[in-house]
1. Here distance in nm of label points 7 Å out along Cα→Cβ at positions 156 and 180 was calculated and came to 2.5; which of the structures I, II was it taken from?
2. Starting from the value 31, 19, 16: which structure in I, II was semi-axes √(5λ) of the Cα gyration tensor in Å calculated from?
3. Here Cα extents along the principal axes in Å, for residues 12-83 alone has been calculated and equals 33, 27, 17, so which of I, II was it run on?
4. Between structures I, II, where is mean count of other Cβ atoms within 10 Å over residues 76-83 highest?
5. 24 is what came out when relative contact order in percent (Cα under 8 Å, 6 or more apart) was calculated for one structure; which of I, II is it?
Structure I
Amino acid sequence: MVIFDCNGVLIDSEPLAAAVAAHEFQRIGIALTPDLIARYFTGRRPADMFAEVEQAAGRKLPAGFTAHVAATTLARFQHDLRATAHVAHALTWLRGRKCVASSSPLDRMRMSLETVGLLRFFDPYLFSASDMPRGKPSPDVFLLVAEKMRVRPQECIVVEDSPVGVTAAAAAGMTPIGFVGGSHAGPHLAAQLTASGARTVITDMRLLKSTVIALRGW
């Protein structure tokens, strides 16, 4: 079975989400840039980001702030979100069972995939780390997928674009593929994914099928 992260893998969402969060933090006097948010929180749950920002700032976020950021992010996605290049082609030709395991809340994940026309490949097999006691880099969400889908972790290949996601997949006993084809991917991401445990790294979704076939043969 192949498990996909959502943000930065299936949808090219990371720059949009970082821009929205940075704008909203700046609006309440917390000086965070999109680059800083991407550096520290890519692949992480929104709840973990808010908790760490509160701790670093030494103050509570305003009432309703997290819900406002979530709603603003969804609105931005509905207007500007695009699928990752060639991902529909890859999903069409990739045989076998597929699902999504993301740090995003389930409603955001579902809306995002529906907006770009990819929900049909996965519904109803969507799993959110936001529903777990611990988010990535904990393996909890991937272990939940294995339990619910009735597969052994070692039979699962995971496509991830963040070091925390790759770390979580490896800790679950799964085989991670690193993906660096999103618009947010910097020059050092491939090395970071490899250092976190990625078995291999791809730059283009058109390489996914042959990479999965090769890994299944190992």
Structure II
Amino acid sequence: MRMLLADDHSLFREGLKPVLMKLDPELEIIEAIDYPSAFATMHAAGEVDLALIDLYMPGLLGVDGVMRFRSAFPKAPLVVFSAAAQAEHIHALLVAGALGYICKSEPSEVILGALRLILAGGIYIPPSLLDYRFMEHEPNYPASLTSRQLDVLLQLVRGKTNRQIADTIKVTEGTAKVHVATIYRILKVNSRAEAVLAARMMGLDDTH
């Protein structure tokens, strides 16, 4: 496994490395200290299994920097670390395609759990964000999802692909895609991250 660790604080990088090694003893960690070196390192290294990016690094500004990284390397699974960020910024990162946001102050067990979830195909949403209300702080999620659509939404929460969803509910992949598109329309969202966030705000999680 190869992972990019981009953070301008060497103390944080050195402290995180032993935690990351628990994911895979053979883990290769490539490092960057700012956005320019993160871009250069990614161009040189090629594909990575995970890119861990500090939200606030020299070279670009916060959310904009992460979004530019995401645009430049759309195939790299992206996780954002930060000491603090506003809820709407975290939401913007998830909507832009980040697979998770992890606060640097979290204990190592939480960080490991979040990264394992992401590596397994899930999306990590901070518990503090689950009570946040977008769209004028009080979205009106319609209760018009059918039982089949709720099944599909639960599979999205579990990080399943359209093919895996199709296999689970025993339909074609095309039918699964139609269900996902319909769920997006009903929940008024545009991405899997938004759908998962909506599901968690509605109380639906992978323990159901």
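1. Numbers: I: 2.5; II: 0.9.
It must be structure I, since only it matches.
2. On the way: I: 28, 18, 17; II: 31, 19, 16.
Answer by label: II.
3. Details: I: 37, 24, 19; II: 33, 27, 17.
Traced to structure II.
4. Answer by largest value of mean count of other Cβ atoms within 10 Å over residues 76-83: II.
5. Details: I: 24; II: 15.
For relative contact order in percent (Cα under 8 Å, 6 or more apart), the value 24 is produced by structure I.
Rule-based calculations on the coordinates, nothing more; no lab input. Being a predicted model, the structure only gives us computed values, none of them experimental. Cβ atoms are built from the backbone, for glycine too; each structure is taken alone.
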